[in-house]
Structure I
Amino acid sequence: MKTTPVTAAELTATLMSVPPLARNADLSLNADENRRLVAHLEAEGITNHLYGGNANFYGLSLRQYEEALELLADLGGEESWFIPSIGPDYGKMTNQSVIAKGTRFPTFITLPQAFGTTPAGVDKAIRELVQTLGRPIILYLKTDAYLTPALTARLVDEGQLCGIKYGINRADSSLDPMLEELVKVIDRDLLIIVGERPAVAQHRTFGLSSMMSGAASLAPAASVAMFAALKRGDYATASAIWAAVEPLEDLRDAIGPITVLHDALTLTGIAEMGPLLPLVTNLADEHKPAVEKAAKALWAYNDSMAWEPAKATA
């Protein structure tokens, strides 16, 4: 496992995956299938992996959290980054940080809970978490209410944050007052695009050059090719790739992003993902045909792409 500090240069160099976690029938972690999924990603040059919502990390008990960290530390090679989640509530942050501080992970990501928080309270919790961990973290900004741009910039300037996963959904990703303010006060390379849907608009309008993807778990060649196209400013190619990814992403939005991605990997045979950890459920029978059709179409598109590995860092 790679343990060097997370930097803006590293974030912009390669795409980061956001994979699910495979489980056995008894809900224990399936090491072989998780390793198989990571190998599938790394065969296309994706060596940075973030385990958060798609992995249902926020539902882990303390015992399961410790087991998950042990598994991730053993999944990849020496050039593979693994970034686990921590939180989302203050109690979990506090308890999990005791486990996390003794590990060698270069950073952790936190998505603060949306209910019952204030910007000043989130700022205080992040500072306490970083002090305990002894390393800066990645912040997941998913609503406008977590932190103001000024507070966020101060956390970056003071070395509390080494990256920001920017996942605030907008009807039009090119019209985003929060992001417009953030790029004025923060190195935009630290702001990470979340998924293919907003990627063209956020790259073209706001200059964001770092990106992570859940769909990459299913179609790594397509996601890497899109990332490379963005870096070249080839928005026509990037938009064409997004058109191939969109049907599955629409189903994720309609049914549930964790459920659809998790089961799509099983339905395509990429990895046997097993059951989901409650409070989430696997696909209902009525949804399986549509998800299987979209997943296999995307997998076929991915398989047909003429992709050159050198473009991964183009």
Structure II
Amino acid sequence: MTNKQLSTKHLLGIKYITRDDINLIFETTDQFKEVINRPIKKVPSLRDITVANLFFENSTRTRISFELAEKRLSADIVNFSASSSSVSKGETLLDTVNNILSMKVDMIVMRHPAPGAHMFLSRHIDANIINAGDGTHEHPTQALLDAYSIRERLGSVKGKKVVIVGDIKHSRVALSNIYCLNKLGAEVKLCGPPTLIPKHIESLGVTVEYNLRKALEWCDVANVLRIQLERQQTKYFPSLREYSMHYGLSRQVLNTLSKPIVIMHPGPINRGVEITSDLADSEHSIILQQVENGVAVRMAALYLLADKRD
């Protein structure tokens, strides 16, 4: 498929990979997109490789997307759910993983509530690790599929103006997107209530705009984030209705802009809160393309990391 290799044996975060790595993942994704649009969607690329999906936090879309990517590559799959495991009996993360590895697992896809859990594991085990989300830290494959979807719709990411709207403070998607878009040469602006934008975030090479209308007038792409109520220990805004009035996207808002823009959302969508149904399902939206691209991007990441096995 390609003779090039990634610079790393793990995908722990966008922060730890290079622009060349990202472009290699995109080139490989292009090829896998052709595969998943064929009548027979399977290739034998990961035959004899065993992948363990370790999800210590709830997930529907990411988990299904990874599992489908693994099946398309003909990998053997072990699924692990923390709620029904010995973790609930007090077993440590390292013991859990070592027990799984003793069954001859080659690669691990993990979601964990603790930021840095993947980095910790990478220092103690030999298997390749893909971060499927660690707390409020990073979610690298989501950022890759978001950037790939922008490239697919607009031709390239370089020079594009992207605004990320919403709950930046609690979002691992936002952080991974900032790293990824910056590495690919996009301009990034953040927009949301002051209480949901972290202090000193500009040090990551982004600008902040609190007025949604101004941010949308500036951008080519708006990536709308979910309000993560489950991560919020205190109230950051008066009510969802109030949030929606000031930061919710609707077709009505888009119709007032001087140019068309592309709308994205990593999902799951709180319809009527951060985005209205008519806009989410409109021709401006590439939300379903993001989901489709997610499988191909994860196939590319798995394939390229398998190539780094010792």
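What follows draws every value from the coordinates through simple rules; no lab data is involved. Because the structure is a prediction, the values reported are computed rather than measured. Cβ atoms are built from the backbone, for glycine too; each structure is taken alone.
Supply the structure label, taken from I, II, corresponding to distance in nm of label points 7 Å out along Cα→Cβ at positions 48 and 256 with the calculated value 6.2. It was calculated from structure II.
Among I, II, considering only volume of the Cα convex hull per residue in Å³, which has the greatest calculated value? Between I, II, the highest calculated value is found for II. When helix-only ellipticity at 222 nm (-39500 (n - 2.57) for each DSSP H run of 4 or more, over all residues; to 500) is computed across structures I, II, the figure -11000 traces back to II. Looking at distance in nm of label points 7 Å out along Cα→Cβ at positions 72 and 208, point out which structure of I, II has the largest value. Sorting by distance in nm of label points 7 Å out along Cα→Cβ at positions 72 and 208 in descending order puts II first.
Which structure, out of I, II, was distance in nm of label points 7 Å out along Cα→Cβ at positions 16 and 128 calculated from, if the result is 2.4? Going label by label, the one that fits is I.
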